[in-house]
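Here, each number is a calculation from the coordinates, and none is a lab measurement. These numbers were taken from a predicted model, which means no experiment stands behind them. Cβ atoms are built from the backbone, for glycine too; each structure is taken alone.
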Structure P
Amino acid sequence: MKSFVIIAKKNEKSNRIKQEVKEKLLKHGWKYNKQFPELIICIGGDGTLLYAVHKYLSLIDQVKFVAIHTGTLGFFTDYTDDEVAICIDDILYKEPCIVSSPLLKIDIYGDTHKTKYALNEMRIENIKKTQILDVTIDDEYFETCRGSGICLSTQAGSTAYNRSLNGAVIDSGLSLMQLAEITGIQHSKHRSLRNPYILHNERKVMFYSSNFHSAFLCYDHLTISLKDAEKVQCEIADKCVKFARYREYSYLSRLKNLY
């Protein structure tokens with residue numbers, strides 16, 4: 001890999017590190033290429049990396065990501081802000097191990113058909129009124145959920161929004177999905193599973209509703225209205241985010257940094 005781009009959080013520290021990394025790599029013959037980079041260097045936190053993934057989604061099969069942590073949460077980052085020199089040396093002189101994390105494919109059907117992708121999760125949320133959702137898995141009816149909405153996360157996203165819903169944190173290397181209700185309503189006239197449900201990576205999950213008018217689809221850090229939708233289908237995509245790892249990766253260490 002000899003071409004790169006840097007996506008940095010908009011603050012003084014991140015911009016300073018961006019300039020340092022850029023100057024060093026250019027000095028050693030690397031090319032700065034915003035349109036067709038091979039390596040995307042993210043400087044900030046997990047939000048910065050998610051922004052970069054969606055920015056370069058059209059090139060996702062051709063690019064690799066590495067990240068330096070300067071933000072509030074760095075679960076996807078391999079280096080801290082005091083390891084910038086180590087990161088630069090690793091990029092220049094080491095061959096990385098490529099680790100892939102599958103994306104979630106989200107198809108929205110209605111007046112039009114839209115396809116979105118998420119690294120962490122997708123959520124159907126309604127803050128105005130109770131959202132009623134019929135859930136089918138592989139075309140088989142599973143349950144009806146009533147509440148604020150529902151969350152479907154990937155393994156990578158198990159430590160994100162899913163964790164706040166008391167979902168399970170999933171070990172690295174497992175390709176699966178996890179379904180969890182958001183403030184589900186349970187009473188004598190209505191029951192749903194209530195517990196988070198872990199699904200095989202070949203499952204297809206469909207959400208139906210007679211009224212999506214005030215609901216939103218939230219995918220990673222992005223949001224769109226579902227007012228014209230009739231159903232939303234989710235499955236593990238054939239697209240992956242590829243991380244360039246230049247040194248030993250400890251998933252357990254990163255988990256412990258969360259709490």
Structure Q
Amino acid sequence: MPGTERRPTSLHLAALVLAGITGVFATVLILMTGELLTLWPLYVVPIVIAALTYHVAGAVVVSAISIALVAFVLYGTGLDTSVLPELAIGMAAFTISGIVIGVQAHRSSRHRYLLEETSIFDPLTGVYKRAHLERRLREEMRRAERLDARCSVVLVKVECFDDFKERFGHYKGEMLLEHLADVVRVSVRDHDVVARHGPVSFGVLLPFAGPDEAHSVAERLAAIVEDTEFEGDVLEPVTRCSVRCARATYPDDACEHRGLLAAAEQRLEGSGSS
């Protein structure tokens with residue numbers, strides 16, 4: 001949904017655990033030392049963590065939990081209730097600070113999200129997004145129709161990517177896609193368009209290229225990637241990657257951009273380059 005920030009679940013879990021640990025640590029430390037008036041400012045840490053991760057809602061919820069913990073340790077340490085005004089003012093200040101931090105964190109996250117949504121570039125690989133590929137493909141097909149020419153698209157898909165991630169990890173998988181995008185980009189003409197077509201595939205738009213030229217590009221890309229070294233891990237510093245390539249040409253295979261991409265995708269299901 002537009003305007004909704006998408007953050008990894010692992011980040012949420014890590015922040016939640018960290019906020020919980022810091023809150024419990026402050027509580028246990030105060031109960032063990034009895035130094036409530038000295039150590040209660042430690043509760044600002046989980047409030048800030050929650051504000052940065054869950055924004056205003058997180059700051060409010062964690063502030064409420066922190067206030068309850070302060071009341072609990074106040075009873076547990078047996079301090080005189082005359083310190084209540086000081087604690088109340090302090091926790092109120094923490095809550096307000098958390099809300100302000102949460103508002104700023106939300107604005108920053110939304111700004112980053114909007115930049116990613118409006119950008120024509122894929123944030124991971126640096127090549128164009130699929131939407132830009134489709135837009136340019138429509139333009140090139142219209143131009144080819146006017147000039148009675150052809151244009152082609154080549155799809156490049158990584159084989160056994162799940163096995164690679166399981167073997168080397170998610171981070172190395174992302175590095176492979178980044179490196180592969182660079183390899184594809186430098187292996188085609190300057191005016192060809194390279195874009196992220198799918199999670200593990202790329203599309204290359206070839207203006208004024210017929211089926212024979214597109215087939216040659218597909219074979220060349222597969223051969224280049226086959227000879228390229230990719231980063232592995234400590235036990236296997238250098239590894240290899242294989243790809244499948246398929247092409248489709250306007251107007252030979254389709255006269256509409258979605259149909260042309262569908263034709264290339266169907267060929268991609270076969271083995272080898274075509």
Practice task
Please state which of the structures P, Q yields 3.3 when distance in nm of label points 7 Å out along Cα→Cβ at positions 68 and 180 is computed from it.
Solution key: P
Problem - Comparison of P, Q - label where relative contact order in percent (Cα under 8 Å, 6 or more apart) is highest - result: P
Fill in the blank from the handout: Note: distance in nm of label points 7 Å out along Cα→Cβ at positions 20 and 132 at 5.8, derived from one of structures P, Q, originates from structure P
Handout entry: Answer label among P, Q for the case where helix-only ellipticity at 222 nm (-39500 (n - 2.57) for each DSSP H run of 4 or more, over all residues; to 500), calculated from the coordinates, equals -5000
Key = P
Handout entry: Which entry (P, Q) yields the derived value 19.8, 69 for Rg and Dmax of the Cα atoms in Å
Key = P
Problem - With distance in nm of label points 7 Å out along Cα→Cβ at positions 76 and 148 derived as 2.4, matching label from P, Q - result: P
